[in-house]
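Chemist: What follows is a group of structures, each given as structure tokens.
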Structure 1
Amino acid sequence: MKAIRLTQPCETSEMQPVEVEKPTLKPGFIIIKVKAFGINESEVISRKGKSDSDFAFPRILGIEATGIVDEVNTGSKYQPGQQVVTMMGGMGRAIDGGYAEYVMVKEENVIPFESDLSWDKIGALPEMLQTAYGSLNEGLNLKKDDILFVHGGTSTVGLMAIVLGKLIGAKVIATSRREKSLADLKQYGADYPLIDDEKLESEIKKIAPNGVDATLELVGFTVLFKDMALTRKGGKVCFTGELDGKWTLDNFTPFMIPTGVFLTSYAGESSDLPANMLQQILDDVKAGKIEIPIAHVYKGLESVGQAQHDLESNKYNGKHVVII
């Protein structure tokens, strides 16, 4: 099969398909014929050789994939030809991932669905949907009529969180550092699209004088404590992303957390995304009820380098998707 298999850190222009052995099915695993996959920030970090210790070269990148079941073990609950998505579970890091014509993953990390949507639309969903859904439900326990603050709204997870927040029935505040992106925030359902500048705090206090009910932090540690100050007593802050590149903080003490505000994080797995939720989103997209935030669609493994390059450029809001 063909795959993007890296043996060392490289530039995007060096990400070319090579011939490798198709995976040989192992007990407890399933082989998927890949039809599409999204491009993620963590994969850019891995390409540069800056991932955590669970990553090592050589490696086929890709923490998610969408496609059709190709091979299963005896007794599997899946059948060849069945539509499925998969994500996380060490993909593209501890085991080879989705930048390939076929991928082998643990059966427990596979989610089935049925849809006649195009593969680019389905392929955009797995990782950003799982992360956004897990953050809002497992992390924030978001409820109807809550005021949700999505800090970093033009990220793929941010845009998906806006969509899901509106489905839940929340009022959504979302931010961007670029004024031209406010229209994108509005397009995907934000009630209050705001510029992330020195006026942000006062603007949010106008909307929620007593503080927001739930904050999804996607920017990073540099703004985390400002966001907690904008969250009401009894409200929750979920740290999920770090667009500013800062995951840790020196000289941290729990007393930095405002009294009565709850701080949590989300770094979940595929098991946090129920199959019925994936199916509902796909059905709602087909019915025209919601729109999947897609930045650009690329064709063929040979386009992966360009897709990563475009992701790094930050010129486009939404998911970069490769179809095979």
Structure 2
Amino acid sequence: SIANLMAGNGVLLKHAESCTGSGLLLKQIYEEAGLPKGLFTVLLIDHDQSDDVIAHDKVRGVTLTGSEGAGKTVARKAGEHLKKTVLELGSNDAYVVLEDADLDLAVETCVQARLFNNGQTCVNGKRFIVTDKHYDAFVDRYATAMAEIKMGDPMKEETELGPMSRVELRDQLHDQVRKSIENGARALCGGEVPDKDGAYYPATVLVDVKPGQPAYDDELFGPVASVIRAKDDEDAMRIANDSRYGLGGGIFSKDEDKALKLARDHFDTGMVMINGYDIATPNLPFGGVKNSGYGREHGGFGMKEFVNAKAVSVLN
């Protein structure tokens, strides 16, 4: 919304039904800061009404942050009316531990990458692809670290993992874990719904993850890590790209030049972190490829998504 307002566009925001409060607070903050009323409007509406908003003549573009399925629905509706879209959708981001990786850094970062926001961001690390050289040591240390994560009340200082946003989403995640195990995966820690009130799910590590399992093919939107063995660096990059998604990803290597070349030339994804984890940087373009969507937010690219170039010629 900030980029569009800076570009001179008015914004209509339709939040998910579960989190309209943050949209209303944002409107209040903008207007208290001096934004003229009506330039940023929060719409408390359902999906049928939002279809009518997309169709309205005054709406010139549509952007969605959400699931792959929601993206297809919105793109189809916008396409009916020849409206431009920018879609930032789901992913199963791969973090690749190469043969020359710093194992201490990789383990620590991959815990953070999986559990940030209780595992509920589009750019969480979700698949951790580890070369054969490091696989056994990584799995042992990673599973130990994840098993020690303290789950509990998010308002308490000692808590390291709070509940997920909704019980039905927790149950959907557990169903994906269960189906992965039924198809050959193993849970080294977690993997069970705890007996406590709230949408809690423990930090979970799955190994023996292979194609045909939700843990390999799909997005697991919660604190569940899929660890995948690769033969070598080349095989690790092949597995990283073996996905219908491509939003973010990461590479661990002590050779930064090699990692930069792999990120630039071989990693089929919209953003790559090298030897670390981050969610978004306002001055860098944010977005994905393949079923993770198209177009960019943030940075100069994001500023230009919903403006139009106009050519004016003065002819003698």
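Chemist: With helix-only ellipticity at 222 nm (-39500 (n - 2.57) for each DSSP H run of 4 or more, over all residues; to 500) coming out at -7000, pick the structure among 1, 2 it was computed from.
Modeler: Answer for the origin of the read-out: 1.
Chemist: Give the label, chosen from 1, 2, of the structure having the highest value of mean count of other Cβ atoms within 10 Å over residues 27-34.
Modeler: 1
Chemist: Kindly point out which one of 1, 2 the value 175 was derived from, the read-out being volume of the Cα convex hull per residue in Å³.
Modeler: This figure was derived from 2.
Chemist: To test your reading of the models, identify which of 1, 2 gives 1.00 for FRET efficiency 1/(1 + (r/R0)^6) of positions 131 and 307 (r between Cβ atoms, R0 = 35 Å, to 0.05) when calculated.
Modeler: Of the options listed, only 1 reproduces it.
Chemist: If mean count of other Cβ atoms within 10 Å over residues 35-42 computes to 13.5, which of 1, 2 did it come from?
Modeler: Here the read-out was taken from 2.
Read-outs: derived from the displayed coordinates by stated rules, not from any lab. Note that this is a predicted model, so its numbers are computed, not measured. Cβ atoms are built from the backbone, for glycine too; each structure is taken alone.
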